[in-house]
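Please go over the structures that come below.
Bear in mind these aren't lab numbers, they're just calculated from the coordinates by the rules spelled out. None of the values given here were measured: they were computed from a predicted structure.
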Structure 1
């Protein structure tokens, strides 16, 4: 059975985490230099061709941003956003989602960390990258020609204060959709302003004529996938008995 991502995180799929080590995030608080790219990725195939998925991808300077999880060490490779969110909570998407992509030392296995945002105040953590949106041009975006800029970003400022999470096995959400990905999605919903979300959505939803007339649906979120019976482990307190769990 395929184990693809994203999925809808529903209360009836939640189970308590088994005892074991927790992921520990070691992200520098001081701003670090980063390359910010606006690029076109491949999405799902459709009868009209492979979908275009425009993304703002941030590649921080090589450093010590990492997740330690038991004996495993995962280093941060890059991060990007989706509007609307790719993961849903209890049947509905959120306005925005951040994916922090890590690779494990040794075998290169993926750990992707998700942060879901609700509409509220201005988010200073994402502002250095989102402040560059006006300089990117969807009309000249081509698959082999990413548009590039630079910024300094506090990586620690991207993480919610709370550390409770949802965890499940899944896949990458753009081609090649590789499975065997460990997903960790924070339960806390930090705020982003309506203006920040709208600016990102306008950018990734705009026509990309140099991508060969391929489908470019609104937003840049992959459709929710079949959960295929997967359980979602969480360290949130869960009531006992039928209907346990929480979807927010």
Structure 2
């Protein structure tokens, strides 16, 4: 059996919050969809840094694709590990003066004005896969809505063929009437590609739209618990 994509054991990290970030156990396997509530924006950013090895735990261990992040000692090895993680977050950089399709194409080439014809079909297929209407392809990214912009972020997260998607409050900038649809589309893309999907979110509508396992972190104990049945039925 292959190693989990993410394996967290006994994690403790002091990030200058009210209390350290604690997480006792978390595993994510290929094809699984997991959402975690209970982390605010700063805690979520810290957790993402821990998962990707950008920072190390004060205690406990984080393994990414079977490798303990403590054992990655060189920049080349760290960058190689990041190739398998597709980040889905509005914190990613988009060039607003470039069109939607140019921003997607930048995942493959810097020759985007005009777009290199060798990558144009690939960029267009990726944009369509994440639900971007062809009518938006030639619109400047600064002129489209937040939903389309997040889909551009999603397209770029998929461009290098990751093994998992890691969402950091992906719905934070979305209009409320687009949250559930975007979540469902995100989960659909992940499942179609056989990817693991781990989303840090405080948005119940987004988590419900994703499906999969919905967990909430007890910040005091570090335990991850399933969202209660009553809340599942009536939230």
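Here are some notes:
- Structure with the greatest value (metric Rg/Rh (Cα atoms, Kirkwood Rh), for residues 85-180 alone, set 1, 2): 1
- Entry that produces -1500 once helix-only ellipticity at 222 nm (-39500 (n - 2.57) for each DSSP H run of 4 or more, over all residues; to 500) is calculated, selected from 1, 2: 1
- Of the structures 1, 2, the one that 7.4 was derived from, the read-out being mean projected area of the Cα convex hull in nm², for residues 29-92 alone: 1
- Given 29, 11, 8 for semi-axes √(5λ) of the Cα gyration tensor in Å, for residues 61-100 alone, calculated: source structure among 1, 2: 2
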